[in-house]
Structure 1
């Protein structure tokens, strides 16, 4: 089985799985622009030196994820292979990231096409360029993980773990649950209005960092999150990484959510004279 080279572009905020414990949905593109979803990945249990970042290249063997029918879904043959082997930076106005993600991978600009392709089960990850982003919403959520789910998860992972050893158990604790959900209100090239939830790990990490720097003042923390996602990012050539959730892939009217943001600088225009 040959290893495949994948540029990581997506890491969602950790969720709890009764079968696998705390996991992260990771996704990225191959060098030809085709998408790969990696699940399950117990990311926070990886050694710190092996924890890949967005825009790191990883090289690993992939197996079809038999429990997930979406076309891009795979699981790592060996989670120990999920370590970075290279990185694409932001030099030359993000030229290499631009080449792979905007010129090699296909960029969509109409939600109807994405919804149709999801329902036909031939697409569940995509780069999307909204025509306009005109809303950013924060909504309160339950502040604690469901206790029954946590209990079932712990019992299950005692029997079946993704790692050969369990040394991680002595220091591991669940990541805090986000007490808010975040979403963008967007318009596409056909004028369709959609509200899409943002599941990117970065927005969760930003919230916790802002909360700490604000002395636990939630209103101030939320204001800072909005400033970055609705003010700073909208000054860029903002593209979105979209994905469907397995639960709603076939049955939601619009199964797409935002699994990552790509706030790329505008291309520099070279004067004709």
Structure 2
């Protein structure tokens, strides 16, 4: 059993006619990643966007994002970032038909691929960029995972549920207990094999509840953090995650048009 997932994150798009040139550069970064994804052979089974699709969560920004993302030739699944807000994501992407209609947060499972995909809404409560998990979200995740205990499963969310020591603020949640509670749920479900996240704008890997977890750089090159070659300054980055039943997921960085890797810092 094999599966290929392309992960993009933190595109931070503005309106299509935004005056600031950094926003047109971010749109070009996303276009380059989409073109590279579409050129992959084989095509990924799925593309996940792990949040901060937009800069301010405005309807016009989501319209711009959808206009760009609709050119993907692989199925796209999204989860909200703190910049987006869950209401904006729901309004923009509910037409795609994979959101569960009975939840007040963005929570759903995709069962049509070799590996089950479960979206987790990590948005915090109140003002500020940090994440959180309430009782209802953790209960929904626990129930969703219990539905398919024999299916290899990945979770994807915006805020990484682990410390990223190279970041100015290494912990992405409002409460340390929120991550402890998530780890408790994850550890009960042995079919969970990876957690994919964004938010930190840099690559990092860690463990949560016995499961490997990772974050990737932002597609928006002006917001990407970490140590990179000078020739990569304006190049977007995304990652390919390749799964097979023996090795789990192997993560491969992709720089459209260059073939150059980046240091995992």
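Since every read-out is calculated from the coordinates, none of them should be taken as a lab result. Computed from a predicted structure; not experimentally measured. Cβ atoms are built from the backbone, for glycine too; each structure is taken alone.
Miscellaneous remarks
- When mean count of other Cβ atoms within 10 Å over residues 80-87 is calculated for each of the structures 1, 2, the largest result comes from 2.
- Among 1, 2, structure where FRET efficiency 1/(1 + (r/R0)^6) of positions 40 and 184 (r between Cβ atoms, R0 = 25 Å, to 0.05) as derived comes to 0.40: 1
- For 2.3 (distance in nm of label points 7 Å out along Cα→Cβ at positions 8 and 208, calculated) the corresponding structure among 1, 2: 2
- When Kirkwood radius over Cα pairs in Å is computed for each of 1, 2, the largest belongs to: 1
- For -5500 (helix-only ellipticity at 222 nm (-39500 (n - 2.57) for each DSSP H run of 4 or more, over all residues; to 500), calculated) the corresponding structure among 1, 2: 1
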